[in-house]
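Engineer: Alright, structures below, take your time with them.
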Structure 1
Amino acid sequence: MPLILFKWLFTIILFAGKFPGMHPVYMSVTEIEHNAKDKTVEISCKIFTDDFEKTLRKSYKQKIDLLDPAQKAAMNTIVNEYVQKHLKISVDGSLLKLNFLGYEHQEEGIISFLQADNIKNIKEIIITNNLLYEYKSEQISLIHITVNGNRQSTKLDNPEEKATFRF
């Protein structure tokens, strides 16, 4: 298994090296963790910076620069609006109110941070995630959820956008 993973990563790196500014996969990674002590659900969404900026430019018809510190306040508003529109989380039948905490640039991606408060227990969580689906038909969404130390994961291929987890 490690050999297969290594070959896959090597292929991606090789392909990316031949075509600077391009990457062969279009994906977002959403991490969701229930913090039982604080009664919160903590969410992070990582998206390739270039794909995210192109999508936001097309959606909002304005200049988008997620890396410019002078534009951070305006970009926070746009990133929040976009993520809130394309990521919905329901716990035990109730849609969560997600509080946007901000975003940061890390390596080749933008990580958006959100949080939902007053979540004591989770038996079932339903995720609707179509981040960047309008950008590329090849877009995939990886979702990792941790509740009570139990981690579950899934992959959604565009246009599939809904996943259910039970704990």
Structure 2
Amino acid sequence: MNAIAMIQDGRRDFDFIYGQWLVRHRLLKRRGAESTDWVEFTGTSVCRAVMGGLCNVEEADMPERGVQGVAFRTFDIARRTWSIYWVSSADGMMGEPVHGRFEGGEGRFYGVDLCDGRPVKVTFLWSEITPDSAQWSQAFSYDDGQTWETNWVMQFTRTGARPA
């Protein structure tokens, strides 16, 4: 085993996501409006390590919605935290990152996003992680973190062999 594989500081936490995936999306139709109506669609995702796993790039394709996206994740060695950046083909802009770490088998990440042009708190949660499946969800807070509305859930199912 090489020295990088032996490091237990959190930089290996996203190794589970490497490879090819089928993604089932549930997206809240109207955010911040107490809506309970969801739209469901499928997509694909491919993720690979960069710089020996210190970073990774995930390409998402959502053909039913006509959108693609890229998640770029970087690990801060000194803080032992991850930062996640998102770029959507809808505007081509890199959004503000969320920051966090994995503890107890779940990854929690927090930041600020925009909803209809206004800043909101955002959280990402990676959970239910197995070698062949995982769940990601996003929630917004419109009241400075007092309450949270989950507005996007993605169920990942591996479609190819797990990378070595």
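Engineer: Comparing Cα Rg over 2.2 N^0.38 Å across 1, 2, which structure shows the greatest value?
Structural biologist: Evaluating Cα Rg over 2.2 N^0.38 Å on every structure, the highest lands on 1.
Engineer: Suppose you compute helix-only ellipticity at 222 nm (-39500 (n - 2.57) for each DSSP H run of 4 or more, over all residues; to 500) for every structure in 1, 2: which one lands on -500? Please report the intermediate quantities before stating the final value.
Structural biologist: On the way: 1: -8500; 2: -500.
It was calculated from structure 2.
Engineer: When mean count of other Cβ atoms within 10 Å over residues 44-51 is computed for each of 1, 2, which one produces 20.8? Spell out each step's value before the answer.
Structural biologist: Values: 1: 20.8; 2: 15.6.
This value belongs to structure 1.
Engineer: If FRET efficiency 1/(1 + (r/R0)^6) of positions 36 and 140 (r between Cβ atoms, R0 = 35 Å, to 0.05) is computed to be 1.00, which of 1, 2 is the source? The partial results should precede the final answer.
Structural biologist: On the way: 1: 0.75; 2: 1.00.
For FRET efficiency 1/(1 + (r/R0)^6) of positions 36 and 140 (r between Cβ atoms, R0 = 35 Å, to 0.05), the value 1.00 is produced by structure 2.
Engineer: Have a look at 1, 2 and say which one yields 19 for relative contact order in percent (Cα under 8 Å, 6 or more apart), as calculated.
Structural biologist: Working: 1: 26; 2: 19.
Computed on structure 2.
Just so you know, all these numbers are worked out from the coordinates, no wet-lab data involved. Only a predicted model underlies this, so the values are computations on that prediction, with no experimental measurement involved. Cβ atoms are built from the backbone, for glycine too; each structure is taken alone.
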